[in-house]
Structure I
Amino acid sequence: CGAAECLLIHRDALDTVGQGVVRALLDAGVEVRGDATLQGIEGVSQANDDDWGHEYLDMVIAAKVVDDLDGAISHIRTYGSQHTDCIVTEDDAAADRFFQRLDSAILMRNVSTQFADGGEFGMGAEIGIATGKMHARGPVGAAQLTSFKYLVTGDGTVRN
């Protein structure tokens, strides 16, 4: 559940960082399905509407260039699963806005999405994943009506 399914690249970072990330994915054997802008990179195949919001369960990622943070947030709101979303940024205000404007169960900054696991949160082995705001069944107390939103920050932190 920690695999990245979609990569959104800010247009201003495309030449300095984005192309390198896409090439590294391709070099690692990942199939990159990109929008029209990214198809200019050799090896990137064309993304279609079904690629956005798709869980591949394979070495495939959809990639898109966005004009700004609002474009990324809009894309995530439209196509995201509300499970885990991550921003890679040095801009504290952008990260704060990302955390405030999205309602995914886990929001991350500068950490690997591989941390999106019950064991990493000290819960032990996962028995399931909920992306909705489930309602409890049976006797209901305050604990059963509680849902959580986890905010995880790091500095390029990866999971070993």
Structure II
Amino acid sequence: MYPRAYIEFLAHFHGTRDYFECHEVLEEYWKEVDPRNQSSIWVWLIQISVAMYHDRRGNQKGAKTLVQRCLRKKPVHEKELPLLGLDGERLENQLQEFKVRLDAEVPYRSWNMPIIDMKLLKDVQLLCQQWGVAYGSPSDMTDEFLVDKHKMRNQ
């Protein structure tokens, strides 16, 4: 029902907390199915993960820019979110809270997207289990490779 890349994106977002990999996995899928469409739901989800990556690295300005962009574009994706097993209203509230936290310069904290499709949730949790990571655990802030992956991936 859901693309494998999307399930992997969610498993990285909620399990490994590897937001860089979220971007990589979903960008590859987006380029296959909807290239050149910058308004794609896939681009929107990628931007959320990149905002999380920036926030965790302490780049709150970059995170805030992306969160504001996501909030502006959210109405465009209102009907698509339930089709992807997500509660759009709750996700918008989470993005608003994320923006408030960024405005207040509160340090990064992990959060989960509101998955409302129980089959999807089970698939994501199963993939996390297969990868040996716990679904919903906070980011390991001591893992430099995870936090600074864009700098370290080619080393």
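Laboratory data are not the source of any read-out in this text; all were calculated from the coordinates shown. Since we're looking at a predicted model, the values are computed, not measured. Cβ atoms are built from the backbone, for glycine too; each structure is taken alone.
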Problem - Ranking I, II by distance in nm of label points 7 Å out along Cα→Cβ at positions 18 and 146, the structure that comes out highest - result: I
Exercise for the section: Could you tell me which structure in I, II was used to calculate volume of the Cα convex hull per residue in Å³ as 114? Expected result: II
Fill in the blank from the handout: One of I, II was used to calculate helix-only ellipticity at 222 nm (-39500 (n - 2.57) for each DSSP H run of 4 or more, over all residues; to 500), yielding -18500; that structure is II
Practice task
Figure out for me which of the structures I, II the number 29 belongs to, where relative contact order in percent (Cα under 8 Å, 6 or more apart) was derived from the coordinates.
Solution key: II
